[in-house]
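Novice: Below you'll find the structures, each written out as C-alpha cells.
Read-outs throughout are calculated quantities, based only on the coordinates presented, and are distinct from any laboratory measurement. The structure presented is a predicted model; accordingly, all values stated were derived computationally and were not measured. Cβ atoms are built from the backbone, for glycine too; each structure is taken alone.
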Structure 1
Amino acid sequence: MFGKEFQRKYALSDQGVKNARAGTFWTVVVNLVVMGGMGILYLMMQGFVATLTDGAPLPRPLPILLLVAAFLLLSFFTHLQQYMATYGLVYGEVKNTRISLAERLRKLPLGYFGKRDLADLTETIMGDVNRLEHVWSHCLGYLYGSYISTAIIAVMLFAYNWKLALACLWGVPVAFALLFGSRELAKRHSEITKAAGVQVSDGIQETLENIREIRATNQEKRFLKALNDKIDYHEQTMLKGELSTGIFVNTASVIMRLGVATTILTGAKLILSGQIDFMTLFMFLLVITRVYAPFDQALALIAEMFMSQISASRLMEIYDAKTAEGMERFAPDGHDIELDNVGFAYDDNDVLAGVSFTAKEGEVTALVGPSGSGKSTCARLAARLWELDRGSIRVGGVDISTIDPETLLTDYSMVFQDVVLFDDTVMENIRLGKHGATDEEVRAAAGAANCDEFVEKLPQGYATPIGENGAKLSGGERQRISIARALLKDAPIVLLDEATASLDVENETKVQGALSRLLAGKTVLVIAHRMRTVEAADKIVVLDDGKVAEQGRPEELLADDDSIFRHMAQLQAASAGWSI
C-alpha cells in the first residue's frame, strides 16, 4: 500500500511514507475505539430494554461509569496520537520538503532554469507544496485508515449477520467506484486549471516587470484587459472543475447514505420474519453512523487528492532533473581554459558545434561574433553554469564536468551586462562576493572599483539601501558594484559578458579603469560587441553560427583582408565615424 508508487504519487520522502503509515495506523485505532463507544451505548440500551420488557433490574451505574470513563480516556489518547501523526509529523515533512527542494534547485545547472517558466517553477515550489501539505495532513491518513477500519468492521458485521451487513455496506464500494471512475476527468480539469493559474502568474509578473514600458506606450488598458481575460479564464476553469467533481462527490455521498434506508428495510423484514430482534437492528444502525463518518471528510477532499497527484508529478519533475555534481576537491595546474570540440544544443537546436580554443592564464581572450553565434553560451559552459552535450572543457588540465559546480565557481568571478542586486545596502551587496569579508575589505574593493565617488553622495554611504535590483542607482553605478564584488572575490578566472555595452562614454571609462585592476594576472574570457573594447585583448576568437571561424591576435586578424573580425571592425568604425 505504501510502496514506491505511492511515494511518487504523493511526492513523499522516506520519512513522509513513515508518517503516512503512522497516520493511517492511528486513524484505524481511533475508528475502532469510537466503534467501541457505540458498543458501550449498545450494552446500556440492551440493559434498559431488558428492564422494560423482562422486568430485569437496572444495570448498575458504577460499571457503566467506569466503562465511559475508560472510553473517554482512551478516546482522548488515541485522538491525540492521531493528531500528532497526521498534523504534527506532516508539518515537519513540509519543512523538509521545502528544504530538499531548495537543495535540489541549488544543485541543478542554470540551463534548467532557462528551459523552465519561472512563474511555473514558483507556483510548483509554493502552491503545489501547500496543496500537498493539506493532502498529507487531512487526506492520506484518514482515507487509508478508513479503508482498513471499515474492512475490519465489515468482517465482524458479516460474521454476525451477513444480510444486514450487506444492506449496510453495499453503498461504500459503489460510491468509491464512482469517484475513482471520475478520476481521469478530475485530473484533466486539474491540469487545465493549473495551466490557467500559471498564465495568470505569468501575466502579473510580465505586467509588473514592464510597467514603465507599458505606461510609456499608453498600453495600460490593453495589458489590463489581457490580464483580466486570463483571470476570468482561470476562474471559469476552476468553476467547471469544482462543479464536475462536486457532482460526482455528492452523488457518491448520496449512494453511500442509501445504506441507511436499505438497512432499515432489511432489518424490518428480518424482524417480521423472526430472524433478528429489534436490538440487533439498533446495533447495526449505530454502526452505520460510524462506518460512514470516517469517509465524510475523505469524500469532501477526494477531488483535492486527485489534484494533488498533478502537484506531486510537478515536484517529481524537479527531483528527477539531472543535477550537476562532482568532486569537492579542485586542484588545477594553472588556470588555462581549454574547450575541446565542444557541442551544445538548446531545445534540440544546435548552438555550438565542435568549438575548440584555449584561453590562457594571464591573458585576455575575447569572444566576438554576430548575435546568436554562441559567445555567451561558451562563457556559461566554461563556468559549468550549463552542461555541455559533447566534447570537454578543462581548467588547468582538469575536466570541469568532474568537479562540483560550487567548488569550481570558487575560482571564477563574473561580471555581466545585466547586473543583479538585492534590496539591501551597498555594503552587503558588495559583500556577496566574499562571505564573511570585513567592512575594510569591502571598502577596499569598492574603492578599487571606483565606487567611492557615488557612494559618498548617498544619504547613509555604504549603509544606504539601494532598492530592488539597485533601483536607486544608475546603470554605471550598478555595474561598478558588480565589479567590486568580483574584486572582493579575487578569483583567478574572470568572465566578462558585455560588461560595458549599455554604458555611456563617461561611465564606460570609469568601469574600464576598474576592470583593468580586476583583470591583472587573471585568466580572462571577455564577450563584447564593440570591437574597440577588445582590441587590447591578447587573443580574439571569432564565433560564427556556433563554430570557431577564426582566432588569433587582434593585429593579425585586422591585417587579414578576408578576416571576419576586420569586417566587423570596419562596419562599426564606419557607423561611428572613425577609421581603423
Structure 2
Amino acid sequence: MFSGNILRDAIISAAHNLANNRKPVDDLNVFPVPDGDTGTNMSMTMANAVRELEKYSDETAGKIASVNASALLRGARGNSGVITSLLFRGFAKGIGSEETVTAQNLAAAFELGVESAYKAVMKPTEGTILTVARVASEKARAACDAGKDALGVFEDAISGAKEALAETPELLPMLKKAGVVDAGGQGFVIILEGMLSVFRDGVVITSDSAQDSADTDSEDEGSARNAAGEFETEITFTYCTEFIVKRDPECEKQPSELRAYLETIGDCVVVVDDDEIIKVHVHTDHPGNAFENGLTFGSLTNMKVENMRDQHERAKHDAKNAKKAPVKTADLSQKIEPVEITKPIGFVSVCAGDGIAALFKDLGVDTIVSGGQTMNPSTDNILRAIESTPAETVYVLPNNKNIIMAAEQAIPISSRKVIVLHTRTIPQGIAAMLNFDESVDTEANAIAMQKAAEKIATGQVTFAARDSDFDGHKIKEGEIMAMTGGKISFVDTDLEKATLKLIKSMLKRDSEFVTVIYGQDVTDSQAAKLEGQLNEKFGSKVEFTFVSGGQPVYYYIISVE
C-alpha cells in the first residue's frame, strides 16, 4: 500500500522525469514541422500538477489523486497533454476516497484511466499512448487478480506498457518507417518510471534546473467526444436551462439517468459529472421539470434560465458596441475571477503574431490567447480567456488541430456557455469570424461559421525541424516544406520558389481571392517582391492580399477562396 504522501511524491517524481526527458520524446515525433511537440506538451501538463501537489502533505491518497487530476485538466496542453490528464482523471476515480493506494484500487485506477481517455478521442488510433496505457491496464488487472501487492501491480503495469511501446511501430507504419516508437507512449512510460522510483526505491527524481527554466520561459510565449463540445443544430425549444447539482452522497442514481430524462423534454443536452457535482445544460420548454428531476440527485446551484428568442433580440441591439481590444490571459498563478457579463456573444481566438492578433481584433475577437504551433496553450489559458470575456456565450477558435481538445476541456468548467469551433488553421479562424451573423442565433452561427471554415483551402510554408522520411518525402533539417491541408506537398531549398509553386498548385478555376500572411522571418521587401510576381502571373484572374502577421514558424500562411 502507498500513502497519500508517497503518491504525491511519485507524481512529482514522474513530472520531473518527464521534464528531464522532454527533448528525446519531442525528437520521436515523425512529423518534421516545428511544433509544441508531445514531450513538451506532456511535460508542461504534468508541471502544472507539481505546483498544486507541493501545497499538500499528510492527505489521503484519494485527495492527492483528485488534486492531481484537477490540476492536470486545467494545465492540459495539446492532444497528448489532454490524454495524459484524462488518464489521471480516471486514475483518481479508481482510487476514490481511499486512504491508501492498494492493489485493488490501483488496478481499477488504470482501467478507469484508459476508459476515460478512449472515450474522449473521436477515432482512437492503436499504436499510440492509448495502446500503451491499455496494455498497462490489462497487466495491472492480471497482477491484481493473481494476488500481487500494489508494488507488484505497478511493476507489471510498467512491463506491459514497455511491451506495448515496443510494438507501436508494428501498428503504425509511419513509426516503423521512421524507426521510432510512439512519442506519447514513450512519455507515458517515462511518467510511470518516475512514479516507480518512489514506489519501489523511495527516491524522488529531481528536475534538471536548466530544463525547468526552459519550460518556465516558454510558458508566457506567445471520441466518444465530450458531448459539451458538439455543435447544437436548430432551436426547437425556447429556454436555455443550466444548473449544477451538488451530488447527494446517499443518492444511488447515476447521471446517465438524468441525461436520459432531459432528452425526453428537450435537446442540446449536456451532462458532465465528477464525484461531487453534475453540470447540466439543456434546451427545453419546461425548465421547472429539469430542475425537479435534478433535485432527485442532490441540491441545485448556479441555476440559470434564458429565453433564447429574447436573447437573440438583445444580441441585435448590443452587438454594434460589443467590440473591445483583445487582452492576454491572466498569469496562471492568479485566481480566475470571471468578469461581469455585459453582452450576449463574445469571441476567443488562439494565435501568434501581433499582425494576426490585430486582424482578429478587427474582426471582433474579444480575447486573444497567445499560442499556436510552437506553444500550445493549456486548458487553463483558454479558460481564463473565456472567463475574461464579458459575454454569456463565448465562441472559441483554436486555429490549430492540436489545441481543439484542450479547448473542449474548458467547456464543463467554465461559467459561460462555450462553443468550440473546430478551426484548424488561422485562415479557417478568419473565415469563421467573417461569417458570423449577429442577426441569427448562436446555434445557426456555429454551423455557418464551421462550414465557412471548412471551405477554406490553407497552405503553409515552413522549415523542417528534423531529418525525416515522411509520407514519401525524404526531408533534411532546415529544408523548406510546402503544405496544404496540413499535409506535406513538396520540399524545396528556395523559399520564394517554394511559395510561388505552392500558391500556383492551390489555385483552381474558380479561385478569386488569395490572402498571404507573412511571418516574422519574412521582410516587407521579400513579401512585396512575391506579391509583384503573383500579380504579374495571376493578377488578371485573382485578387491577392498580403498581410504582415508576424507569426513564428511559418514563413507564409496562405488561404484561397
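Novice: So if we calculate distance in nm of label points 7 Å out along Cα→Cβ at positions 52 and 76 for every structure here (1, 2), which label has the highest result?
Specialist: Largest calculated value belongs to 1.
Novice: Now for a different question. Between structures 1, 2, where is Rg/Rh (Cα atoms, Kirkwood Rh) highest?
Specialist: Top value of Rg/Rh (Cα atoms, Kirkwood Rh), among 1, 2, belongs to structure 1.
Novice: From which structure (1, 2) was distance in nm of label points 7 Å out along Cα→Cβ at positions 292 and 428 calculated, if the value obtained is 5.8?
Specialist: Attributed to the structure labelled 1.
Novice: Of the structures labelled 1, 2, which one yields -15000 when helix-only ellipticity at 222 nm (-39500 (n - 2.57) for each DSSP H run of 4 or more, over all residues; to 500) is computed from its coordinates? Show your work: numbers first, answer last.
Specialist: Working: 1: -20500; 2: -15000.
Structure of origin is 2.
Novice: One of 1, 2 was used to compute FRET efficiency 1/(1 + (r/R0)^6) of positions 172 and 436 (r between Cβ atoms, R0 = 35 Å, to 0.05), and the answer was 0.35. Which one was it?
Specialist: Numbers: 1: 0.05; 2: 0.35.
It was calculated from structure 2.
Novice: On distance in nm of label points 7 Å out along Cα→Cβ at positions 100 and 492, which of the structures labelled 1, 2 is highest?
Specialist: Comparing 1, 2, the top value of distance in nm of label points 7 Å out along Cα→Cβ at positions 100 and 492 belongs to 2.
Novice: Which one of 1, 2 has Rg and Dmax of the Cα atoms in Å, for residues 84-411 alone, as calculated from the coordinates, equal to 30.1, 104?
Specialist: Source structure for this number: 1.
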